[in-house]
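Once you scroll down, you'll see the structures, which are given as structure tokens.
Coordinate-derived values only; no laboratory data. Since this is a predicted model, take the numbers as computed values, not measurements. Cβ atoms are built from the backbone, for glycine too; each structure is taken alone.
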Structure 1
Amino acid sequence: MNGLAIALRHVSRYYGSGDQAVAAVHDVSFEVTAGEFVCVVGPSGSGKSTLLNLVAGLDAPDHGQVMVAGAELAQLDDDARSDLRLRALGFVFQAFHLFPTFTVEENVAWPLEFQGVRWAHARLRAADILEQVGIPRAARARRPAELSGGEQQRVALARALVAEPEVLLADEPTGNLDTRTGETILDLVRDLNTSRRLTVLMVTHSPHAAAYAHRTIEMRDGRVVQ
């Protein structure tokens, strides 16, 4: 893939059928180089989240090609796509999606079980990444409900990064946070992009959040307009 982490070639995704079909994404093409921080911007309903689901292999295009981490997703079966998500992709969402009955440490460590990592080693890796995202040791035995929104998003970010993915996919990661806390999360993502050469593809409607990226792709009505 010549240094490309993500490549879309004339990708379209429609919902409905016949004359009632609606193009959530229409004829979208772009590339993201390994180590790049790219932001997809646009208003609600512009197709940003659908686009991210296509890149993640959680949805399939009706037309076009989606290539991630050197693999064309259409050529992978369900197990292979799941394995790609587990090993090459990290996810951060607007909602934190933390398990309420798990501790902070357990929330971060559990994805490693699917990679066959022993629990003792998984806990060590979880502790290391939690330290990197600024979660103090005293908080690691707490449940998510005992944390602030910013702390929960830091934990979600740690969980996304614990398996050392090549690509981080972020869907409105500051949408549920106040401005100052959101800036802290964005600073952290930018620092990880720089220090780890982590590829970041983030979608947002916020021009302020988009300013953290190396470049932006603007979408409207399912199309790339800039």
Structure 2
Amino acid sequence: MIRLTDVSKVYRKSGREIWALDGLSLSVSRGEFVAVRGASGSGKTTLLLTMGGMIRPTAGQVLLDGEDLYSLPARRRARLRGEKIGFVFQMFHLLGYLSVLENVRSACLVGGRRPGGKDRAVELLEHVGLGDRLAHRPGELSAGEKQRVAMARALMRRPELILADEPTGNLDPDSASAVMSYLGEYHRDGGTVLLVTHESVAADHAQRVVEMTKD
């Protein structure tokens, strides 16, 4: 489904080159659950954002269903990302001025489209146990509840792939277990998951574990 070939990402700061990725190749097949595990600074987040069409690599190629993401115009790439990929981040990235329901519906705001799917958003929030929190703002939620909102938002457009960046990193054990159960459920229903983490517990849910090292 997604393939990286000889991908490098170099940041330049104060005259220095910092290699976040160095000639990395990785393929994730449709229907796989892959965990990329490594210490802080090993390039896991850069890898995920590069796979998701959000950070252009310095070199190499990223194919999503055969399309070269970074040869596409920015608008087309954003539309493809919105249609095929759901994101779950460690820091949630919810919009504080929107309600829980509005945050989930905001997943449909791609290419100037209107927010949509109210019924689906409500259904998803009820599924993750937040049916009584629709009008709440993120600031009124616990960390575990925020991540469940983020999970519902990631699922809103029925993505083919979920990219999850340390989704349990800020959660207590019970909340972490709940989030991993939702990812597992999505995978069992035929979805593809790429999870980056430094935790062995989250990686234990994957079919395949890829180790990243920091040189």
| task | Identify which of structures 1, 2 gives the largest calculated value of mean count of other Cβ atoms within 10 Å over residues 62-69. | result | 1
| For mean count of other Cβ atoms within 10 Å over residues 54-61, which of 1, 2 scores largest? | 1
| field | Top of 1, 2 by mean count of other Cβ atoms within 10 Å over residues 22-29, largest first | value | 1
